[in-house]
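The structures come next, written out as structure tokens.
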Structure 1
Amino acid sequence: MSEEVKACTCCDEEPTEEELLARLDAVIAAYRGKPGALIPVLQLAQGIFGYLPEVALKHIARELRKPYSEVAGVVGFYSFFTTVPRGKHLIRICMGTACYVRGGVQVLDAFKKELGIDIGGTTEDRVFSLEIARCFGACGLAPVITVDDDVHHRVKPKRVNEILAQYAEEPMLAGRSA
């Protein structure tokens, strides 16, 4: 995917659904009729909306003349796609064998407790989302997590607050458990 979708920075207002769909229409127009257009259109749509709401999926299906079931099936198959809003920062905890054996479950539990969310959830302030992954290919550094594109290795539950503080927009999660 060589194109990058930029969010509007001209004002502080959130774009309306109509404005987002208009941006999506421009993407669809660029890909209409091209073989294999569905996945790039979905990727760019997720960049526009921040996730893939049902209104966008139905719009894509209609405009690309594909059954809704095909569009929804692709979204459900690939873990990259999400139909729920994600936070500004995506935390992924590796649950591959090495990470699991070396304490990945305890690290995951510490993140869940500190953020007050479960796997697949997003904090109320939409700063953090939490997911699990199967392997990052860094088994010798287990347990491993990523926050966005940053890799953290040999993570211990007691380091969770320190890691979250690097990405928090406010003083670290005041009032939450330590």
Structure 2
Amino acid sequence: MSFTNPKRNIEQFGLDAGMQVADFGAGAGYLAVEVAEVVGKDGKVYVIDIQQELLTKATHFAKEHHLGSISFIHADLERENGSGLPDESVDAVVVSNMLFQVEDKNAVLLEAHRILKKDGRLLVVDWKESFGGVGPQPEHVLREEDVRSIAKNCGFEHMQDIDAGAYHYGLIFRK
């Protein structure tokens, strides 16, 4: 069973060297490492998660890859100014396999909107369905059309879809 491919998702997002990128709900850091490889030493990746044990894993994973362009932030993205990053400070935000887990999805996307520069981009990747318990519980699955609606209400414009694999959808929005 193949799940979403972080490298392919980031390639489709179209990041460039030198960009500042926030990875919301970064988990073990696989996606953050892919982002850091693209933005290079002149870029910056802010890995933000509420779970300290996952931040610790992500820190170790990044060190294994000798990437110094990653900063780790323990934060609650459902709170106002939750990331702690300044307004309009990043070029892109990635929210992968995280929205289905949070209660206040609007707060998370509003925080993304706050920290994104003008015309900054947001990538949302999430589960299409439960897949017999492999993904989230059926009642936690966040439908693609719901993400589009929430994003629109938070000030985002849908740009395009990406191929995030058989089990996930991927949506790119612009501030």
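Coordinate-derived values only; no laboratory data. Please read all numbers here as calculations on a predicted model, not as lab measurements. Cβ atoms are built from the backbone, for glycine too; each structure is taken alone.
Before moving on, here are some points about what is shown:
- Which of 1, 2 yields -11000 [helix-only ellipticity at 222 nm (-39500 (n - 2.57) for each DSSP H run of 4 or more, over all residues; to 500), calculated]: 1
- Looking at distance in nm of label points 7 Å out along Cα→Cβ at positions 21 and 165 for structures 1, 2, the greatest value goes to 1.
- Answer label among 1, 2 for the case where P(r) over Cα pairs in 5 Å bins from 0, in percent, calculated from the coordinates, equals 2, 9, 19, 23, 23, 16, 6, 2, 0: 2
- Calculating FRET efficiency 1/(1 + (r/R0)^6) of positions 13 and 77 (r between Cβ atoms, R0 = 30 Å, to 0.05) for structures 1, 2 picks out 2 as the one with the greatest value.
- For Cα extents along the principal axes in Å, for residues 45-148 alone computed as 39, 34, 22, the structure of 1, 2 it came from: 2
- Computed 23, 20, 18 for Cα extents along the principal axes in Å, for residues 37-84 alone - originating structure among 1, 2: 1
- Each of 1, 2 could give distance in nm of label points 7 Å out along Cα→Cβ at positions 29 and 69, but the derived value 1.6 comes from 2.
- Relative contact order in percent (Cα under 8 Å, 6 or more apart) - structure with the largest value, from 1, 2: 2
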